[in-house]
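Please go over the structures that come below.
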Structure P
Amino acid sequence: MHPLEQLIQYEFKNKQLLTEALTHKSYKKSYNNERLEFLGDAVLDLIVGEYLYKKFPSADEGILSKIRASLVNEEGFNKLAKSLNLGKYILLSNAEENNDGRIKASLLSNTFEALMGALYLEAGLQKVHEISISLIEEQYEEISLDSLFKDYKTSLQEITQAKYGVTPTYKLISSKGPDHKKEFEIAVIIQDREYARAVGKSKKIAQQKAAFLAIKSLQESVS
């Protein structure tokens, strides 16, 4: 396990805690990593939430929740687990191993959460923050509203085409501030009606934020 500790740049004092974090329930021991997985999930939710809160000071709760959901999920944690080659260190049964357990996304994701849970118990929140955020920033080329909201315009277009047979248009309402710190206000128009407005540091960001708010508005009008 020493190579894994080198990768996360932390050496566990309690080796049993690390062993437990890496033990899948199929290994048939008196312990497994499910409780640590539960804890790690909650800790990572908090850490990523705080990280995004500070990184995007102008984003509202709905937008922050959506961004967090794009990072704190099975796919995201599987990506981080693979960056640590975590599958190599998992303790699991022969049957699970023969079933491609070491490369299974759900198993890798759960083990990553368990590892962060163990790290939290031994070293505290700040250490988990340092390691998890460092891994996230290494694995995602860019964490920005522009990159994380890239699908909302497409999603809105699919919704409006299915519901109304039209595509939304985006209208520039205003642009303020000096060239190096400009902000753009964009409105989403569907069938000559404005559904949402949003402000962003680029027209693309403002459009994506406005598309997200328009989707939310359309969903609320149905419910």
Structure Q
Amino acid sequence: MKVQILFFARLKELLHQETVEITVPENSSVSDVFKVLTIQYPEIESFRKSILIAINQEFATWETLINEGDELALFPPVSGGQASSTLFYDSNVLGDVYQIVRKPIQVNKLTQQLGQGEDGAMVTFIGVVRNNTQGRSTMFLEYEGYEPMAIRKLSEIGTIIHRQWQIGHIGIVHRLGRLEIGEVSVAIVITSPHRKVAFEVCQYAIDTLKKIVPIWKKEFFEDGEIWVEGATT
């Protein structure tokens, strides 16, 4: 059976391609597929311990079985849509916003869209590109993402939040592509009747985003560049 494999961040650079299609026996697991893949690309074997796996945009394990036509994504630990014609962001049936964009994030538009008369608090987190990392001067950043899965995971974060907290609306917008110093990389807006809940939920949202949403950051310095990845556990 045929399986499509997608690569991101360091793995894409290492193999010099974004996707390959390979043929494996039926009832093959992810581990079996990886063994076949290493025959063609032996250099990928050294990344096995740190690789994360997704099948059809859902996280999976090495033991997960592959079916004909599945989309298998292999990527390193995560680091850290389009606006409507009115410049406001598209929302779901609850009025929440989960989007990936390649243009500057319109934070004011986002807050205006989500705010309601019953809200007593609106907490906003804005991630910006700083000019240094551990003593090295940063020139600019590039963000890459597995976009369909990233949007799905953002939505899942929102679902969990609505189940656990009493809030109004949620807005999470993350930017991809090249970002200059001082530009906004991610904006999170939480509205709620009470400020304590809004602060707590905003903290949860950014912490969880950094763990499970497949977006990677590459930092460029005068003397080199590096992918920034999170922990595998």
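Values in this text are rule-based calculations from the coordinates and carry no lab data. Small disclaimer: the values here were computed from a predicted structure and weren't measured. Cβ atoms are built from the backbone, for glycine too; each structure is taken alone.
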Quick one: Rg and Dmax of the Cα atoms in Å, for residues 154-209 alone came out at 12.5, 40 when computed from one of P, Q, so which one is it? P
Comparing P, Q, where is distance in nm of label points 7 Å out along Cα→Cβ at positions 170 and 202 highest? Q
Given 11.1 as the derived value for mean count of other Cβ atoms within 10 Å over residues 178-185, which of the supplied structures P, Q does it correspond to? P
Origin of the value -0.94, -1.20, where log10 I(q)/I(0) by the Debye sum over Cα atoms at q = 0.14, 0.17 Å⁻¹ was derived from one of P, Q: Q
Assign the value -8500, calculated as helix-only ellipticity at 222 nm (-39500 (n - 2.57) for each DSSP H run of 4 or more, over all residues; to 500), to the correct structure from P, Q. Q
Given a value of 0.05 for FRET efficiency 1/(1 + (r/R0)^6) of positions 98 and 186 (r between Cβ atoms, R0 = 35 Å, to 0.05), calculated from one of P, Q, which structure does it belong to? P
Any idea which of P, Q comes out highest on distance in nm of label points 7 Å out along Cα→Cβ at positions 58 and 74? P
For distance in nm of label points 7 Å out along Cα→Cβ at positions 50 and 122, which of the structures P, Q scores highest? Q
Identity of the structure behind 1.10 (criterion: Cα Rg over 2.2 N^0.38 Å, for residues 10-65 alone, calculated), options P, Q: Q
P, Q: which one has FRET efficiency 1/(1 + (r/R0)^6) of positions 2 and 106 (r between Cβ atoms, R0 = 25 Å, to 0.05), as calculated, at 0.05? Q
